[in-house]
Structure 1
Amino acid sequence: MGGIFAAALKSDCVFDLFFGTDYHSHLGTRRAGMAVYGKDGFNRAIHNIENSPFRTKFDSDVKSMHGWMGVGCISDYEPQPLIIRSHHGTYAITTVGRINNINALSDEILKKSGTQFMEMSGGMINATELVAALINERDNLIDGIRYAQDVIDGSMTIMLMTPQGIYLSRDKLGRTPIMIGKKEDGFCASFESFAYLNLGYEDFRRLGPGEIAVMTPDGVTTLSAPGSKMRICAFLWVYYGYPSSSYEGISVEAMRVRCGQLLARRDGMTKHEIDSVAGVPDSGIAHAIGYANESGVPFSRPFIKYTPTWPRSFMPTIQSKRDLIAKMKLIPVHELIEGRRLLLIDDSIVRGTQLRETTEFLYRSGAKEVHVRPACPPILFGCKYINFSRSTSEMELIGRRVIRDAEGENVSREVLEEYADPDSARYRNMLDAICAQLNFTSLNYNRLDDLVTAIGLRKDQVCTYCWDGKE
């Protein structure tokens, strides 16, 4: 995953670029960068942020960078923005998305043009560099951006800065957003809608799916009209979005509260069966508040996430270490745990490792029962579009491991669809097996139809691939 921000102002934009990009720190943990354009041309800085926050690494750069236009990125993967020199002239480019056919596209480019790519660690090609190479295959930038969007299998949202303006291209099915903010001095473009509010901008508009626009200090002009189809990622509301974010005009925090309310209505647990409702910090809290409000069971915080010296950016790439860090962040409040029957809501269960350890930690702290209610359905398919999970194989997903244990290695699509159906016997058996493996007192997932209702968009406007395998 990753977050991107851009600013085009009549005065120096570096302050806005620095803080606008920093407001995306919850979306990436590995690399960050900023590129600006001003009287001295292009200037860029990229840093590793695995062990320190964005602001710490870029504090000195802000003092030396100057320009009236800029783009910034926080990424889980490739270093960016990149400065590209081509027949289009020099430009800076940053992206967020995923390219499933990256090897096929790079091989085709190498055969046709002899272009060379810089390899990142692990032998991977920088996806943003590949996007630039695709754009450079066409005679002008607009045709190049359209071409890149057409041939990429996956999703790709692009910000490309030239001396004349910043080109903005939302993914062709709108799986990730671009919001435009406006103030007297100019405009900004942002993945997160809240990132510019404290910088003096007001909401101006959002780009539609596949729309291409150019942003200057004087305005935002559409160059390619948006398409009629949208598949924005539903997981943005469930987990990735910051509570103050809004996508397609729908608040993340309000959606999570509605989601918890619908989960409680369907689940039916009462204060006669449980003593309190708790959310796994941070994204599970609003879901839990909604559940508590609807059920009448008190909300409590039986454990607190320690954040002063443990920002999200301090997360190792090795999964076992990430699990340990996640565990170390949670501090128990024993008075709210001992002898209690707890209902615990997390945003999701991916591998199950962290939630199992959280449950064990609650039992060790004196909990009598731990009932678990994930805010979304079982994840059965690896994301093909925005890299929301670090899973390298679908068999890392606990739901798929349980299905494999029950059905064998080769499971048909029809059988998987049955496991995704909350009214089927196979679905119920899967939940029982997950519950036993993770040592929960009971387990019920939120239903997909209730999740979509909580978002408030039509089912065909949101991507639910990770839950039902439907593109």
Structure 2
Amino acid sequence: MRPDPTRCLLLIDEEPAQRRLVSAIGARAGWWVRGASDVDAAQAMLNDPQEPPFDAILMDVWEEGEAGAALIRQMRAVRPNTPLLVLTTQTSTAAAVEAMRAGANDFLVKPIAPDRLLAALDAATDRRKSAGELRPLSEKISKPLGFDEIVGSAPSFRSALAVAAKAARARVPVLIEGESGTGKEILAQAIHAASPRGKKQLHVVNCGAIPGNLVESVLFGHEKGAFTGAFDRHIGRFEDADGSTLFLDEVGELPLETQVKLLRAIESGEIQRLGSRITNTVDVRIIAATNRRLTDEVAAERFREDLYYRLNVVNVAIPALRERITDLPALARHLLARIAEQPGMRYLSITDDALAVLMSYGWPGNVRQLQNALFRAAVLCERDALTAADFPHIAAEATYGRRQDDYHAKRLTGASQSAAMAHGPGITLYEGDGHLRKLEEIEADVIRLAIGHYRGRMTEVARRLGIGRSTLYRKLGELGIENAA
């Protein structure tokens, strides 16, 4: 009998070990996991009156191509309305598009962090989110952007970009703070690209996705026999990033014992593999990011104060999307253009009524959630433009949020909303205190806007601005605009 009040997940996976792992992860969050080795066995369980009602289906037997689409359709024939999530090693956008068009609600890429899996399951079974627009999508459109390609004209956002751009050329550590989904990794990529190390690879470590007992091995490496299961020598990410930049995402998740070694590595440049007596010296520039308030973590003694000050030499605070909602129309158009570049996708415009719906929502998942909503809508859209009808549950959530005051979003007046939609990126003329911004700041924003609009084609930028190409490059230097070409 189904334990109450747990939710029940049907896991289709041919590997017993993987079924046990997912069962253990699910149990921590109140999920009762029932396993099936293949789709036929899953269908038999769904039709068995002795089995409990299933709240969601997680399919780990999917493969790209018609065979995989047929498996999804086979499950949909039995349970057309039960949320179905696909778990796979495929990482392409085309695979996500194919799975979603066949009937999947979400597309998760292995290896997946337990929190990410549970978040996807929670979103899938939330009745208010049943059509999927609010559901996180693993597939990322990960093309790096330079500073002048990052969209946003809100003063707080431009201020954050200005701080990041100035810090890019130095070797000092940078700490990027902001809610999940605000674009911390994109900003880290821009900082690295604008730095003297920009021609080398940016090395990324998601500290929150690594089991606590493996973090030191991942960061610093280990020797053969250093611990049970260490069959070979492993080179850590610090050594991999020697001479380049290491981005530590969700650095607030690091265990205290690992924080000690990280502090030493930053202070001295010295690292030591687990099981080794030899100390290696590396030259690594650190960019860290967190969605936590590290000052609160320090106060609670969950994060070392000395490490915090070492990481926080330059602080970049990215505002939440709801705090710069006038940027949403420009962001939406920009993201749709990037989505159109993915295999199996095409360019779609977006109507004002759709933008009005999107701007009325609080976006707790920020820009990542907006991208996922647009991606899902674009996958399923059969017209040439997205309309309000493509975001029915965004509208429902916005209405619910206003009633419950869930997100405390700053609502726009009709006039300012219309202006934001009409002018796209726009240029901010006034400071927060009501005074005009400096002319050189406005001019810099106009040039950045033009570079982004014409995708870095500098001859076209100069022509549209009515100045010579040499004058444009002189202004880039005077105004401190980097990475324009």
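Each value in this text was obtained by applying a stated rule to the coordinates, not by laboratory testing. Since this is a predicted model, take the numbers as computed values, not measurements. Cβ atoms are built from the backbone, for glycine too; each structure is taken alone.
Structure data summary
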item: For 22.1 (mean projected area of the Cα convex hull in nm², calculated) the corresponding structure among 1, 2; result: 1
item: Winner on FRET efficiency 1/(1 + (r/R0)^6) of positions 263 and 335 (r between Cβ atoms, R0 = 41 Å, to 0.05) once structures 1, 2 are ranked, highest first; result: 1
item: Highest-scoring label, criterion being distance in nm of label points 7 Å out along Cα→Cβ at positions 71 and 271, among 1, 2; result: 1
item: Structure responsible for 0.45, with FRET efficiency 1/(1 + (r/R0)^6) of positions 55 and 191 (r between Cβ atoms, R0 = 41 Å, to 0.05) calculated and labels 1, 2 on offer; result: 2
item: Which of 1, 2 yields -13000 [helix-only ellipticity at 222 nm (-39500 (n - 2.57) for each DSSP H run of 4 or more, over all residues; to 500), calculated]; result: 2
item: Entry that produces 70, 41, 34 once Cα extents along the principal axes in Å, for residues 111-350 alone is calculated, selected from 1, 2; result: 1
